[in-house]
Structure 1
């Protein structure tokens, strides 16, 4: 059921992105940009956005721009993370990484272009939400993407290699690297729903916890998953000396930590009743997934 939902949502976002890019002037970077963002990945961040839309009773049409922007940001970060100067990965989503396919320079430029495209998608005149909400969403996305979010988290991830770090330092790094974009997914929907500051903060924090759960599962998959299912190399974190909770705590304690985190997230959603069903199903899937 959840796999069908992810596939259905993925097709919607791919279609939106293809149509959006069709309206733009042609450039040499369009191919590597499309290669990096379309027809690949679980589109789980988009699914979270649509699930929260159901929770807050927002029409799907109002959320597609947000979904597309998030996938652009996520794909930009992966293209750059895979570069030889960072994680030096050659396979992503079951196919050669963007720099292997198109060369390093084109990959850097395509990633940067996807980053800016995300803001263009939200700022688009045809995206019919009020200008104040647009400004708030753009400001939040910038914070989640830059040095206080994804980029800063990746820098810490690289600097932490082969170093002994505390639980809090690793959690802080993973919340920046992975959690901040999930934070944005929930926050953006709350802005469109005109929620008060307290509810926005609640949803932002919840998003960050969901992101941490997602990262923990990625760490488990690195030691127990298969390359065929994950679409990327496995058993590489130890080789690179990555600082993870799994390495610090051991597999059993790390899994208990993840299970407790999932329980904590689901408890927070109880007050929303049936409206939270789709989101709850997706959160359960995050920890159980094999890819």
Structure 2
């Protein structure tokens, strides 16, 4: 059987799957993920969103958690005690990897792929199955969740939270395409897709179920049935609010948070984001 067929078969067996075979299959998958040869989701021009999910990869990652044994991963001569599944060690780098990891408490799990030129500012965390493209900056206190796909030359600003969506296995993970700027304290969750060159202003929250109000085009963007929410290419999105118009909410003058597209990226926006290249 091919690796994908083997993992699918083992996953479907549940707790009855032979542990040694499941561990061996996961370790093969982990190596492929770490090298960037296999991805949890990948570009697909024929798909409505431009991406497709590789369900078997997500099944394999869950398999790796299932068959892992708790192990002592304490570091610094016992000063930092850690205990985790032995199938999920930290990723090992060398200077030849071309990834800049600034000292100060960052963690990257094995099974994540980081392309040459990625910069990791402390402390940050990248989970198993994530894919991070060339020249991307992951700033302090940022999270890249399991299976999240981050493009090239992206800036994940301080405290940005990129959800992964490992379950359900058929759901699209969060995807941030090339040259996106994600501002500080932003959150992107529930398999939302942020198309290339978009800008999320600080504090913007994007979820798979929250509509986006597109002011320049006088429309409301909501996910189609069975599809993730998609932030359009070049959109500049800021935190906003919409009035509650039903029940006591209207009487009380309540509003709900919602993202708002105020413009689309232009020369002025590009001039501001051009500052990014000076720290790379």
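Each value in this text was obtained by applying a stated rule to the coordinates, not by laboratory testing. On a predicted model such as this, the values are computed, not experimentally measured, just so you know.
7, 27, 32, 21, 10, 3, 0 is what came out when P(r) over Cα pairs in 10 Å bins from 0, in percent was calculated for one structure; which of 1, 2 is it?
Numbers: 1: 6, 29, 38, 22, 4, 0; 2: 7, 27, 32, 21, 10, 3, 0.
The value was obtained from structure 2.
Suppose helix-only ellipticity at 222 nm (-39500 (n - 2.57) for each DSSP H run of 4 or more, over all residues; to 500) works out to -22000; of 1, 2, which structure was it derived from? Intermediate values should be presented prior to the final figure.
On the way: 1: -22000; 2: -5500.
Only structure 1 yields this read-out.
Have a look at 1, 2 and say which one yields 19 for relative contact order in percent (Cα under 8 Å, 6 or more apart), as calculated. Write down the numbers at each step before the final one.
On the way: 1: 19; 2: 10.
Derived from 1, not from the others.
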